[in-house]
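Structures given as structure tokens follow.
What follows is calculated from the coordinates using simple rules that are stated; it is not laboratory data. Being a predicted model, the structure only gives us computed values, none of them experimental. Cβ atoms are built from the backbone, for glycine too; each structure is taken alone.
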Structure P
Amino acid sequence: MEEVRAGTAVDLWSGTGAAIHVKSVALETAQVGQPIHVRGVLGTAALRGIVRGPGSVELAPAGWRGN
């Protein structure tokens, strides 16, 4: 079952150091544990993250290659 679908709103977050949360939109469809690209609602550059649950994407560490 898909956890995040392209075009849906997601919460992009990072818990390392100071915690941040950014409202974003999924640019592709992915399941939990898979890499995904998202774009912030303010039109920021596409960022790479890891789907952690429905509507939840953790910002991938710099240099992360994923599976």
Structure Q
Amino acid sequence: MDGSSRAAIGAAYDVVADSYAKLLPDSSFESPSDLDVRGIDVSEEVVRISRSRHPTCRVDQGDIARIHL
């Protein structure tokens, strides 16, 4: 996938991020607060919402296809 396709996907998720987040339940009870949790998403808006809902977790904007594990 090229950079313009990734940008288009990110922009599409930006548009629906708030509506999508409202559909998801509060999941804070599912992960112990003592774990080092990290998130990544291509959408700036999804990252913004994730950071506001989970301020103790590290959430970055990026492309999961480029992560080397």
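Among the shown structures P, Q, from which was the value 0 of helix-only ellipticity at 222 nm (-39500 (n - 2.57) for each DSSP H run of 4 or more, over all residues; to 500) calculated?
Details: P: 0; Q: -15000.
Here the read-out was taken from P.
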Ranking P, Q by distance in nm of label points 7 Å out along Cα→Cβ at positions 14 and 38, the structure that comes out highest | Q
For 11.5 (Kirkwood radius over Cα pairs in Å, calculated) the corresponding structure among P, Q | P
